[in-house]
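Please treat every number below as a calculation from the coordinates, not as lab data. Here the structure is a predicted model, which means the values were calculated and not measured. Cβ atoms are built from the backbone, for glycine too; each structure is taken alone.
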Structure 1
Amino acid sequence: MVITRGRTFLTFVVCLALALVLGAQSAAARPAGSLPLGDSDLVETRTERTIAPGVRLTTIVRGTEPADPDEILTTPRGPWQVSLLTIDPRRATGELRAVTGPDLARVEKTSVLAAQYGALAAVNASFFTFSASVEYPGDPVGLGVYDGKLLSEPTLDPGEVGVLLDAGRLRAQYGAFSWAGHVQARGLRVGLEAINHPPVVPVGCEQLADQAACPADGDTVVITPEFRATTPTGPGTELVLDAKGCVRHRSDDQRGVALGKGELALQATGADVTALRRVSGCVEVASELRDEAGKKVRLGADSQAVNGRQRLLRDGVSVVPPVNNSFFARNPRTFIGSKRSGELVLGVIDGRRVTSVGSTLDETAAVAKSLGLWNSINLDGGGSSTMVVDGAVINTVAGSAERAVGDALLYLP
């Protein structure tokens, strides 16, 4: 027994030493600066070109053999195709702006938005309602600020993160933002649940003409003209405020009107209609956005913000949580991040194809770190992942055609 145990221990030591040697060789085999994706011996090629002062496009292909369709989620051989747009604020002369489709409720292709605004480059951005709403597919699911206007509030989803941009200075702030809003009228204070999201009618109260008879609380929301030409329809109470904040129209039982320039609508459903019906005269609609540290965010005309799901890097360290589900698995990815130097990087990793398998959130964070990013977040991906340069889609989208999205980030020369 003693001899057997000794041999077993000796075998263990030899195997451990061999594993350490092979691991060191594998690590050493990966060329400096190559992407940390898959096996270390994969061939990696890079092409780079300057598309404007301070703006360069980098295309990386890692791996040469097409993937087995049945092994896309697990293969260490790839391949991967990565498109990167790097913007140096010290040299760039353009702006990075967030834009929506025809209105907040509708969708449009990233390439169409780029053409419409004369953008030099663009990527898709926020998570949006998509197929969950036939009527309002473009509705952002989370933070949305466009040219200084807060048009969509951050959600309570613990995975939501946002990036707040100064369009002209090309500066970015990342983190979990929070929001609170209310209506103040003659000693009456009514809380708001959302900005530019149709109020939810409580289950079982959909057919009640008088929502005040509903036993459950509904929503009280503010709707702006950017949402769409008419406000969301359905049972409930609606007040229309003119440019001075005074009530010009009231409907106690039905929602859905056209808004004029400078007007806002307040809508309520369920038992929440009782409080809104008490509002009259001129009111104040208060809205307050705060950053991750709880500091109030002051928006200017150049302020832009879009939402993402999951932070990738915080101060150079991966903060992807240990979750194993389809969202965290290999998918096409779009991400944004900043280097300590201030350079902004917009990235797209193609996926769900034999020519590019996509990346897990862990792999995406590792890629972001290898590119020198200090802070980074994951934007909407999957079939939405799109990069446009000089009017053309330069990546291979995951679906059969480019998907229409809720908003996009555009670099405008």
Structure 2
Amino acid sequence: MKRVAISTLGCKTNQFESAAMIEQLKAAGYRIVPFSEPSDIYIINSCTVTARTDAETRRLIRRARRLNPASRVVATGCYAQVSPGELEKMPELDCILGNQEKQNISALLESTNNAVSDIAAIGQAEPLKLTSFAEHTRAFLQIQNGCNSFCAYCIVPYARGRSRSVRPDDILRGLQFLADNGFKEVVLTGIHLGAFGLDLTPPISLTTLVREIDTAGIMPRVRIGSIEPNEVSEDLLKLMATSHSICPHLHLPLQSGSDSVLNRMGRPYTSDVFRNLAARITTAMPDAFIGADVIAGFPGETEEEFKDTVKLLEDLPFSDLHVFPYSSRPGTRAAEMAGHISAQIITERAAILRSIAKVKKTLFLKRFTGRTVSVLVQGHNNKTGECRGLTPNYISTSFSGEKSRVNQEVDITITSCNDETCSGELKSVVAS
């Protein structure tokens, strides 16, 4: 039985696809081992969002060769898709496989030829199948791939191709399969979720799909992944506010609070659009978790533009922020722009944004002290005797309880919160 080790860089989609590849390889008779151990085959599932992630991929390729000079080293993922010519120059690498080739990784893994399909020519989403997840209670279902937006800082459309959607009947079958296997929560994932269904015949919307899922009542909890601010419809908010299964949790790629920076980024909304959206979310769902992505130090970002971002973040009811220091990615429009900012200033601005994020999350969590919330238990610590899980609005909560509570939905009274999580006391089990 040959040993295979996989190292994954980048986003949740890549993590999902690595897990799916592992499942496929196990079924084909391979034994999966940690990347740090000697292995017969090493797979690096690469990211190419920044030049830094490209460098990290190359570092992992060299590390794999050092771990076992006789091994086979394979690169796949977004860097392999976008820049196979760069990787071909690496003597440590044996094979390059594109993103589409992950579908058939077990058959291609030991091929002597590179295989990188023209991802832009792929017209239909056929997501990798995945039946088991590390958490055993919470699964991810890929419903869309690719992106048509071509934002100035982003290489993803070249790495993932055009937006393409999984057929709704396939999605419902996937949900039913996961429910039949005991999962109580599913996260709908994709590269550009808001574009879901626009490529189908006839076209449908993400809201239509979510309503079908809600009506079907297959899954106790359904969580929507990241969605563009300009693609959150009033109908979607109304559905989320009245549904018993759709979680009140939205993650929105803001990127900047400055209209001039948003324009240079190629983002299709303004700060006022985002302000209005935040108000609509909190009106429809006062306890909703609102997360956002924000980039610090985009090329040409002035002190005034940065202050616009700080003010917007301070004004709005965010629950958390993912802060990304800008890092130039060759091949994007932003890389060619004038006014690139020094690393020191980018670091300083990112630190300011992270301090705002910490305050926002602390304030959001502490609102729930003394309240009773529903928690889907995801794990148990045998040493401490504590269970941990998530509320529908994405609050990580722990409490003293038995291991048998895992994969149950329970009522917890929150007694205290810090800047990351809450603790509580068990009240009762929620019927599901």
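Details
- For 89, 62, 41 (Cα extents along the principal axes in Å, calculated) the corresponding structure among 1, 2: 1
- If helix-only ellipticity at 222 nm (-39500 (n - 2.57) for each DSSP H run of 4 or more, over all residues; to 500) is computed and equals -10000, the structure in 1, 2: 2
- At a computed 10 (relative contact order in percent (Cα under 8 Å, 6 or more apart)), which of 1, 2: 2
- Ranked by mean count of other Cβ atoms within 10 Å over residues 307-314, structures 1, 2 are topped by 1, which has the highest value.
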